[in-house]
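Structures incoming, each one as structure tokens.
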Structure I
Amino acid sequence: MRTINKLFYSIALVSITFLTSCVTSDLEPSLDQEKELDGNIQTDADLFGLLKGALNRMTSSTYYGRDFIINDEVRTENTFANGTSGRFTTQASFDYNASSNIGIWTQAYRVISSANLIINTDVTTLTGDIEFAKHLQGEALALRALAHFDLIQNYGQQYVGGDLGIPYVTEFKGNEESPARLTVNEVKSLIYADLDAAYAAMNATYYDDSKEFISKMTAKALESKVATYFGDWDRAKSASEAVINSGLYSIISAGDYVSSFAQDGSSNSIFELAFSDVDNEGINGLGYIYRGDSYGDIEVLDNVLDLYEEGDVRADILGYENGLLRNMGKYPELNGYDNVNVIRYEEVILNYAEALFETGGDAVTQLNLLTAKRGAAAYTSVTKDDIIKERRKELIFEGFVFDDLKRTGKGVNKIDAKQNILESIPAGDHRMTFPIPVAELDANSNMVQNRNY
């Protein structure tokens, strides 16, 4: 695995001509395309090509294309790994070590590398639409914040008894070749700073109807996600309100709920990653890991059926395949052609409801906006557990539940013999966060391992 210093300071310097002439799926550089970048970023189109490269890296099967989502789901009471192809049994049993789970670390820092190239370009020297170039820098700032947030969720010590986060890298090539881990609070502050800068830099004129690129309001949606995770409730409340008051998005209707997961750019989508038949992940994608006769390693535990009352359309994503309970509705295309939502409007509504609950506001009304569009009974009052349960019902199989358990002081209960864990994993257990990859420890004298690894 490439370590951070190698990744950032020796990563392929790609010809901009190559970047702007290819579709998104072709942007991963090869060795014969390495070239010094000095003087090659000349136009707004060059920056746009780099942005597409960063987004393409996010679609990797080791990131949002599969692992980031499945690593979360398989460590919950939603699913288990059946071992058909031997994938994800290590994660599902919490039996990982510093030699495993390196893909997200590597791929997220690749995204950050590409983002930093865009962010640190002097756009006043470019030809083309300079305002658009500034907007692209705002998109890159949001991507940098998101990738660091994904990293700290997976490798940070918050909620497991420590205060170490991850290195926050802001240069493509820098003087510090062995970046140290910052504290969780330092990383959080830098994420917020990047999201604030992203929002300020982006122009609402460049709103993207496809939802495959970041728009100005995406920065606020991501801020609501980050603030909810860290329990910064005033910030979560104000960021959510900004998204809601924009009027750009809506909760998908009950009748369109299931079909929305096979559609791109739906009204509830805020930001999604583009996949198509060109990006055929095949057996390495989300479709094949959730279902299918050949693989289908990730099965659904029976208790999930009990989550939903009669008439709740969210239960309609469940189904049986050869007698096995499966996620049939989310990421329905077996070969992985479906776009993957990074954040959708329903999550913002849930973030807002939780922030209101924590600050003494009207959480009931917000939750009932959701239940009304799902065929579920309305609430007359709500508890924190109600909100977390609604998050599970709405966001199941999308990679949220494990982090919700961790941030709310809950462990993973052994409730079914089919689960891969031998016994319950308590809250705060060191295995609730991944170890720092051993290759990074070997190469970086300033890197510190998480406890008990």
Structure II
Amino acid sequence: MPTRELDTAKGTIRLVSRPAPEAIASLKVADGLGGRFRSRPERLLRMLGQAAARADAEVVLAATPQGQLVGYLVIAPPDPLERWGRDPGLPLYEVAAFEVAGPFRRLGLATGMLALALAHEAWEARIVLAPLYAGQWDLLGSGLPKPAYRRMLVRLFQRAGFAEFPTDEPEVRADPANLLLVRVAPRVPPDRYLRFSGLLMEREVSSLRQINLLPAEEREAIYRRLIPEEMLDTFGIDARTLTDSAGRRPVTFHCPPDQELVRIEVRVNPEDPDYTYLLKLDLTFDGDLELGFIIVNDPRAERFHIHRDAEGRDLAPGTEGRNLPEEARAMGAGLAPGQVRRGLRLFGRALGLIERFSASLGRDRFVLEPKFYHVAIRCERHGLGYLIGREDMEWIDRAFAPGGVLFRHLDGSTPFRRPGMERTARGRSWALHDRILGEPWKSPRMVKLVGKDLQISTCPGLGS
């Protein structure tokens, strides 16, 4: 039984999570507590005892040292007969009962009970909703007008990570003061969230533009699941609020409401010229979800100025300009073409998140065009295949084999064409970037089928 003691103006109040049913039966109910059970306190204790006996419910009580019950919170799965209970496969829970006795309000008990109830790690993969109906508010006892009482409730739940969500559920819409607050934990899979979102407005979300048209909190709850949680943990970014320890928000979402496009930017250090994480998804003309680009940098690592000339001026994208000394330094440090810093080894993790996101939109694949040879090889190893360009990739492998035309050009004529570079994807990529083909390497078009590893390898046995 996890517990917490609060020192208040009314003395010490003990908060108890998951109390034993027999311990509940021994309590004395404070005057006026119990909602619809006010005149029958034994029925309130019976209800709490029954909830505490359930394996799928969370019960928190607030009691004095003398055994007086002064507050309670019950979180449980919604009734299957209600809209929220229609999908039993959802990790969905509802604040079913929540109250603090009048004389013990404004002591932090409600905040403390919510925090204790949601402290268990299991709640980080669940959705909790709190439908708040104005007809149940204690306006008389609080002395607050309805708008002020509503604001008080919103502040209370926001501290626990809840946000107001729009819904067309008839009971919530029956009074303009009613509201639905929802806590979507950071590890809720995107497909589960979208299924829940369909309950909110009874609509299907199948495109980026539909997501972009959602309220900001809803669409960010969806898109933030495209950011690897490991990266957020590494740099101390809260997965729910997306703020760092200094209160800054290093995460930015660009979601044009009139476009099938999302761009996610994470810049850990505001003054840093590079993004820590950069991802762009859009929709192609033929309706495929396309990964435009993905960049993962470690901002703590040394930076190589491969995109600037000797005078420090940025090289225009798409030009033939190169900073050869910086590229040679980057290659010597183990980086691949295009890398300005060492990565975080999260490329495969990010591809997996995109795959799950694609599935949540009802799509069976996503496509991409890797900008460098080594990226294409990494994609192969994560289960992707080719729509266009497989034959070219297989030709390159043969050409780098001993005696092949590209093998013969690894003659040491430049730092990027040294013998032995044919043994790794990174070495080949540098040689191709150095135009060992006599022209720029042409990106293939690749595809990831949701839930399938295509097990394609155009270069069996090649090192990384």
Structure III
Amino acid sequence: MTADLFGAAEPARDEPRVWSVSELTRAVRSTLEDQIGVVWVEGEISNYRRQPSGHQYFTLKDAQAQVACVWFARSGLRLKQTALSDGMQVQVRGTLTVYEARGQYQLNVQLVQAGGAGLLQAKFEALKRKLEAEGLFAAERKRPLPKFPTRIGIVTSPTGAALRDILNILARRAPWVQVMIQPVRVQGEGAAEEIATAVAALNRLAEFGIPPVEVILVGRGGGSAEDLWEFNEEIVVRAIADSIIPVVSAVGHEIDFTIADLVADLRAPTPSAAAELLVPDISELLPRLARLRGQLQRALFTLLAGERRRLEFLARTALFREPAKRVSEAAQRLDLTWETLRRTLRAALDEAGQHLKALRASVRQHRPDQLLALRRVRFESVRLQLADRLRYALNDRRTQLQRASQVVHLLAPNSMLARGYSMTTTADGKIIASRKEVVPGTVILTNVSDGSIRSVVE
């Protein structure tokens, strides 16, 4: 006999063992779980499906092969599962097993983490969710850009083609614009800190006596996702969000998208497009200015002609022919008005005086001083009556209190003992009121006026 693939003894060739499908599948499953067990596998997700039950199914593949995966919702990590989607590059930890119903080997997933480019995407999504929850992407935070800026701040690499394109476009479209360049590294270690510091520095120019810029352009030319990653760093994004000056983000090409684009006041598809969006084209402005100048001249000539006609009309009126007479008539009307006002005021004052005299006579007739004296006499009589009643009540209560005190004194235990009575208690001080409360052998105390007598009941 020989051993088969799964370690079982192979029967003699004249007696071949016939396996059932279930037995064979179960043996393969046992071998995979025992010999391989828990593994880490890296690949790209495809055919991703999430069921209403919460279970997630997908295929993990590379250029040469693929393996089916399932992530059950009953996993202890189900509340913290990574959001999966087709195309993600991930590293999966799980147990290699066989789904017996299909005879297909699969990976029962326990943990998923981003791998390679997928790690950058995961970091991108995590920071995006965090900042979005803080409201940094809200439309109401976006500020309008100045229509005709005269000073622009630029944060980019001093050696990149993007800066040359920006400067060329600004010089061609708006030669009056002054540019303040903050040179920085746009990729590599420490680049994010340089970009954030440059944005903050442009916001503080006035502190050093430098005229402030009216808008800031932050960007760079195209590159891979890794090359553009500095514009996804939180320190850069928060520097843009904290800027008191409007910020335009222009990172990479039109298809590139960074978190800096989301938080900026305006996202331009390219640095060159940003320069065109920031300033108007002088070649378009000059004809427009010429048209406006012509319209203004025509409006001014029309206004002057109308005012000239109005002046000529006024010169023909009586006011201009007889100005002294007009002034005399106005002075006469003023005098008449003043005289009328004076007479009206005098009459009102006389009427008020008569009314005041009548009020005084009425007050004298009722003599409030006599009424007040009468009220004082009555008040004093009531006060004396109340004082007498209070004094009688106090004496009565004092007499009752004295009588009660005497009764209490007579009935006090010490007074009773002094008159020859005694009081019997148990050893713990409980008063004995009946012989039924004691039994033979009970220790009792008989209290008399000069002490107590201890005895035992027989």
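Where a number appears in this text, it was derived from the coordinates with a stated rule and is not lab data. Model, not experiment: these values are computed from the prediction. Cβ atoms are built from the backbone, for glycine too; each structure is taken alone.
For the read-out helix-only ellipticity at 222 nm (-39500 (n - 2.57) for each DSSP H run of 4 or more, over all residues; to 500), a value of -12500 was computed from one structure; give its label from I, II, III.
Details: I: -12500; II: -8000; III: -15500.
Of the structures listed, the value fits I.
Still on this structure, please answer the following. A value of 2.8 was computed for distance in nm of label points 7 Å out along Cα→Cβ at positions 99 and 419; which of I, II, III is the source structure?
Value 2.8 for distance in nm of label points 7 Å out along Cα→Cβ at positions 99 and 419 corresponds to I out of I, II, III.
Something else now. Of the structures I, II, III, report the one carrying the highest value of Rg/Rh (Cα atoms, Kirkwood Rh).
When Rg/Rh (Cα atoms, Kirkwood Rh) is computed for each of I, II, III, structure III gives the biggest number.
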